[in-house]
Structure 1
């Protein structure tokens, strides 16, 4: 990370061997704040028509993925991701809809009984639901990083990421959840300006950094 004589921040330079700190990530968010706001507004507008809601999620993930790779991102980048992952986003969305319906049905069924086994099964279903929500935050970032955008492969990779790096994965998931709750309760306009783009940015950052760590490890092992 470099600063000018006037102490004006410049985006940290990332390399295969240099690990970006949490402070650098915060500065990167500050650096990308203007595009994050514009991208979030575009996401909001394209979410209003129901048929484009899921592709709009693809657009926001795609454009913020470009930002985490230190590339520029604007409305053209957003629309590129919107078009490129239009049908992939619908497959991902339908899979989530089916999963939610199954989990809700299980909770409703188990909730009708108060015996010990049904209470345990209800708890297991709730745990699966939380795990599913966590890995979904990272599924689309993996879709963007894969050579082929296969949803099931991205789900598997998200689960592996959760198992290998539970602390950053859960921490960012909690941070995103808190941000969404606070936006809903105390700053509803934030959904229009920043909430979704920042959440997608952080999810992409976790995935990109984890893949960078793998590349660093492979590179160091090959040199030994």
Structure 2
């Protein structure tokens, strides 16, 4: 992972977080705490929390002037980008998911999984932490969208036995494949909503268009 690109992304995110908390001090270090990757605010006595991807610690977040609970969602988001092998792509995907959530309030969770060797890896997301950052392509609605190579718009996830529960509030899910030049899936956009039948046709088309744009980014 390019440390300069990662550092610039983390600095940007920390400044936004500090302004929205508000937090008086935020710092991200490597998991072994030997290197400071980004920092904002005036260093002071504070607390810290691990940045976890799956079961792996990929960094540590130090904070002061705010509560731990306020940072838990952001900690997961930061960990996903830090774990990704393609820093610039992951940072771009993170910003695209933030934009989608901001423009479409019905999207309570939005993320991008990339497909490698028949396994889906969560590369960027916005929303609550998920227990499923790594999904075999044979499991769940996410896996079904890859295997069937088509958009899946699930109106009520409680009625679909394939659903992998991430958030007890989730009621509907939209999964849109990201395809390569030959039309084969190389990833997907996954969106959850707390509302039943949340994804109307215009929004589905918007996300499918975004999937094509992400494909172009990946294939550059």
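Computed from the coordinates by the stated procedures, all read-outs in this text should not be read as laboratory data. The structure displayed is predicted, hence computed values, not measured ones. Cβ atoms are built from the backbone, for glycine too; each structure is taken alone.
Out of 1, 2, which structure matches 51, 35, 29 when Cα extents along the principal axes in Å is calculated? Only one of 1, 2 returns 51, 35, 29 for Cα extents along the principal axes in Å, namely 2. Distance in nm of label points 7 Å out along Cα→Cβ at positions 60 and 140 computed as 0.7: which structure among 1, 2? Answer for the origin of the read-out: 1.
Structures 1, 2 were compared on FRET efficiency 1/(1 + (r/R0)^6) of positions 76 and 188 (r between Cβ atoms, R0 = 30 Å, to 0.05), and the highest value belongs to 2. By the measure relative contact order in percent (Cα under 8 Å, 6 or more apart), tell me the structure among 1, 2 with the highest figure. Largest calculated value belongs to 1. helix-only ellipticity at 222 nm (-39500 (n - 2.57) for each DSSP H run of 4 or more, over all residues; to 500) was computed and gave -26000; which structure, 1, 2, did it come from? The structure behind it is 1.
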